[in-house]
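Read-outs throughout are calculated quantities, based only on the coordinates presented, and are distinct from any laboratory measurement. As the structure is a prediction and not an experimental result, all values here were calculated from the model. Cβ atoms are built from the backbone, for glycine too; each structure is taken alone.
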Structure 1
Amino acid sequence: MSDAVPETEPDPPAVEPVDDGYDPAAPAPLEVTRTPTGDAGVDARLQRLADADHLATDGHLEVYEDVHRGLREALTALDARPAPSS
């Protein structure tokens, strides 16, 4: 038997994390093209969808529900009978 102490390998050099600013969990714009419809109210609601681009996923629901409610109101208004003219 040998009384020699086996040599240990040196620890690998520490690797510094690179901060390139990319965070896969950060909000990112979907960059979906919104084509104007010609109806100012509807276009404003569709433009509101861009607000979700800057929110975390758990904040999207509020924006989507608001847009859906506004579009539903616009469609319901199309079915409303015009007021009789005096």
Structure 2
Amino acid sequence: MTKEERYAKLKTIIEPYLPEDVSAASIKPESHFIKELNINSANLVDIVLDVEDAFGITLENEDMDSMQTVDDALKIIDAKIS
């Protein structure tokens, strides 16, 4: 799976958790989950669980703590699957 494919898959995971006032077009690599995408902490946990299922990985607490942006999530996913 290429980096672009992982990014596309991550975007489809994030989209259902976006509030109504944030469009899917707002999801960029530099987007901050809470500050820019307005994803609350409960939904962020759901995103983490969906990422684990979708990519077949396990995220530790420190991974979740460092997952501030979409790019952070991609870097963690890349590290876990390589």
Structure 3
Amino acid sequence: MRIVIGGLALLLVVLQAQLWSASGGLPSVWEIQREIADQKAENEELRQRNAALEAEVRDLKDGLDAVEERARNELGMIREDEVFYQVADE
């Protein structure tokens, strides 16, 4: 009976050692879980960015307000009946 208990105890120690140190053990599982969490966070950021870009594309396709705003800000364009004033910093 002592031999069986000793063998089972030895088997338990070997299995625990493999669980904690072998590839595919608990440290590997924790590392993979961390990588999954990081990837999910990155995916969420990209999903939000895509939604913002999609909204901008929809605005550019549907309305002239977004086109006008972009022309004013990026190209410095003005309407025919407007006067442009530029203030110089000293």
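With distance in nm of label points 7 Å out along Cα→Cβ at positions 15 and 71 computed over the structures 1, 2, 3, the top value is the one for 3, the highest of the group. Source structure of the calculated read-out (helix-only ellipticity at 222 nm (-39500 (n - 2.57) for each DSSP H run of 4 or more, over all residues; to 500), -27000) within 1, 2, 3: 3. Comparison across structures 1, 2, 3 (criterion: distance in nm of label points 7 Å out along Cα→Cβ at positions 31 and 63) gives the highest value for 3.
Out of 1, 2, 3, choose the structure whose coordinates give volume of the Cα convex hull per residue in Å³ equal to 182 when calculated.
Values: 1: 167; 2: 81; 3: 182.
Matching structure: 3.
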